[in-house]
Structure 1
Amino acid sequence: MMPDPSSAAFELGVRNLLLICAGARPGDRVLLVGESGPSPYFEPGLCDAVAGVARHLGMTAEVVIEPPVADADHFPAAVREAMTRTDRTIFFSRLGDQVRFALGPGQSPAVMTYTLSQKYLGHAFATADFAAMKAMHDALLDLILGAESYRISGACGTDLTGRVRKGRKDAVADFALELFPVMIFPPVVCDDLNGVLVIQHFVSSSSTRAYDDSVLILDAPIRVTVEKSRMTAFEGPEGLVTRLKSQLERAAGLTGGDPWAINSWHTGINPNTFFEGDPYADLELWGTVAYGSPRYTHLHAAGRDPGDAAFHLMDATISFDGKAVWDRGRFVFLDRPEIQALIAPEHRASLNASVLQTIGM
């Protein structure tokens with residue numbers, strides 16, 4: 001178990017969020033959106049604790065607590081209206097995930113956080129300098145956008161190759177809001193993706209829309225042939241394959257899209273990502289944080305972009321134009337001299353390819 005953060009460490013994380021990530025300044029109005037309901041993902045009282053630091057920094061802080069909804073079409077009117085009268089909006093709520101690709105016009109700049117508790121905010125997960133992490137993220141994105149092709153492989157038998165489309169708008173699906181901490185890069189749009197994908201352990205939602213029974217547990221792996229970014233053949237226990245196909249058809253039915261499409265993928269880039277407890281107690285909750293780990297690659301599938309099913313690959317090796325960026329789950333890109341030069345000396349011990357926190361799998 002990691003020690004609980006001190007109040008100083010918690011304040012450091014909040015300052016990193018408010019001042020560096022959100023760009024808030026004394027005198028700004030900051031809206032903090034939290035979750036209500038029977039099973040909130042975010043710690044009750046977290047918004048109030050952050051609001052206290054914001055006020056200490058000279059900001060005006062408003063807290064709005066609303067339950068999660070099914071999708072962006074049901075976004076709470078109270079939150080949308082509050083966003084029009086504030087300078088910055090910060091989500092400690094799944095509501096932010098549901099608008100991460102389409103925030104809507106007339107809204108204040110927004111941040112979606114993955115710090116589920118004060119403990120997360122006081123850990124290196126959130127206290128590592130956001131500006132340095134963002135510079136690393138941008139350098140990685142430049143590498144991806146400048147590449148011709150990539151390969152994703154794993155010990156499970158997955159081996160996929162694809163092309164990178166030219167032009168940022170076509171190559172990646174940019175987020176409509178900022179993510180805190182730096183967790184991942186915008187999904188790479190699948191173009192001419194071919195090979196073998198081994199789907200194992202479970203299939204979940206992509207967090208864009210909430211729907212009943214969004215998690216399908218797999219007690220055996222299923223080997224899928226992928227041709228031109230579509231799943232064309234499934235090998236595995238007959239009953240399990242039938243259940244998987246039904247899950248994909250149901251997910252695609254939410255948007256009327258192609259159930260066999262693989263739309264995009266991305267991999268975590270925050271080596272300090274951690275999760276304590278049993279992931280299988282709530283895999284959607286686990287995935288809300290764990291997806292920031294370099295060990296964790298996921299692909300969005302089934303339906304219109306970004307799709308409403310997610311496949312999960314652990315400890316992948318991923319290369320662009322033949323040069324490794326992740327090596328068996330370790331984010332080796334971080335160790336490149338030009339990337340380490342972006343990171344202050346006091347942060348390098350926690351921002352390198354040797355750092356991997358436990359995520360429960």
Structure 2
Amino acid sequence: MKTIGCIPLRKGSKSIKNKNKKKLVGRSLFSWVLKEAIFSSLDEVFVFTDDPEIIKFVDNQYNWTNKVKAILRGEENASDKASTESALIEFCEETQYDFQVLCLLQATSPLTTSSDINNTLDLVLNEDYDSALTVVNTHRFVWNEDGKPLNYDVFNRPRRQDFEGLLIENGAVYATTKEAFINSKNRVSGNIGLVKMPEETLYEIDNETDWSIIESLLINRLKKQKETKKITHFVLDVDGVFTDGTVLYSKDGEFAKQFDMRDGMGLEILRDNSIEVLVMTSENSELVKQRMKKLKIDNTFLGVKDKYALLQHFMSDKHINIGNIAYMGDDVNDLANMCSVGWSLTPNNAVNIVKHNADVVLSKESLGAIREACTFILNYNKRF
């Protein structure tokens with residue numbers, strides 16, 4: 001059965017300006033759910049938006065997979081008064097209902113994982129359910145406005161460990177069969193299954209406070225999943241790592257960057273010790289391309305805005321464990337990777353949030369820091 005995911009995005013946002021494109025742990029908000037959808041069992045994933053910039057971003061940044069497509073959403077169904085159901089109906093008509101199961105994914109729930117998506121799909125595909133949604137089991141005591149408790153007896157207050165609590169819809173994942181959606185025109189209908197997600201996923205991004213809370217939760221989750229193994233791959237950013245971040249321009253554009261020769265020697269020594277070097281930069285620079293060619297770094301990825309998703313793809317494609325990777329970056333667009341890999345290192349002049357979350361803050365500033373990092377990696381690997 002063909003399963004497809006739809007991530008509806010609106011260009012306008014009243015609570016947080018440009019919310020879907022705003023950086024959350026260094027990545028665009030919608031990228032968190034999109035990456036999980038890519039690595040889920042969904043056959044196709046559609047970003048459905050009225051924002052041409054997002055369509056261009058998706059086309060440019062996820063061309064390493066044929067699973068993702070971005071299509072334009074009509075203005076009428078992208079207003080702040082339009083319902084999600086109206087957008088889904090438009091989406092289904094645009095795609096000619098070419099699916100057996102439709103999965104609605106919400107970008108405002110960036111704590112969603114591929115497992116949550118797969119578990120929701122599984123109820124519809126393999127169990128006797130027409131649709132399914134994700135919920136959170138909360139142990140809060142609920143009251144109505146009349147001052148009456150709704151889920152417990154005030155004269156027999158249960159202990160948390162004895163309290164079943166309530167299942168609350170968290171707005172993250174919904175799945176429905178095509179037949180059920182055609183009949184009901186609703187994201188869930190018929191026999192509805194429930195998939196439990198962790199209690200912290202009850203947070204959705206509606207305001208700046210939610211944003212700060214979820215950013216902390218994401219960073220903590222990534223760090224908790226860390227594991228350390230022998231380092232086999234070293235991934236580096238360029239500007240602020242290979243260089244001091246300075247770029248010289250002429251009227252014809254970029255014409256000079258400064259590199260440290262000792263850094264190049266350090267990377268050569270790593271390769272001599274069977275450690276593969278990769279470069280991942282958001283800039284699409286001919287100067288960087290030529291320097292990496294000189295250093296014989298074949299795995300050089302230029303113009304990468306979603307480094308986290310690309311690194312996950314590289315690891316999956318090459319069957320590499322994330323614990324075998326060391327990563328060196330200096331700014332927020334490196335943060336998700338640095339919080340995930342076995343070892344993260346940063347120059348002494350990196351931005352504060354990166355220094356705060358790095359495993360190793362090097363004594364050297366940008367130029368020369370790579371050589372110091374190479375020495376650390378070689379010494380670390382000796383224990384293996």
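Read the figures in this text as sums done on the coordinates, not as results from a lab. It should be emphasised that the depicted structure is a prediction, and the values quoted were computed from it without experimental measurement. Cβ atoms are built from the backbone, for glycine too; each structure is taken alone.
In terms of FRET efficiency 1/(1 + (r/R0)^6) of positions 171 and 323 (r between Cβ atoms, R0 = 30 Å, to 0.05), which of structures 1, 2 is highest? Mind dumping the intermediate values first?
Working: 1: 0.95; 2: 0.35.
The structure with the largest value is 1.
Looking across 1, 2, the calculation of helix-only ellipticity at 222 nm (-39500 (n - 2.57) for each DSSP H run of 4 or more, over all residues; to 500) that yields -10000 traces back to 2.
Once mean count of other Cβ atoms within 10 Å over residues 307-314 is calculated for all of 1, 2, which comes out largest? It would help to have the intermediate numbers written out before the result.
Numbers: 1: 25.4; 2: 21.5.
Structure 1 comes out on top.
Can you spot which of 1, 2 the value 22.6 was calculated from, given it is mean count of other Cβ atoms within 10 Å over residues 43-50? It traces back to 2.
Given a value of 0.95 for Rg/Rh (Cα atoms, Kirkwood Rh), calculated from one of 1, 2, which structure does it belong to? Don't skip to the answer; put the middle values down first.
Numbers: 1: 0.95; 2: 1.03.
It must be structure 1, since only it matches.
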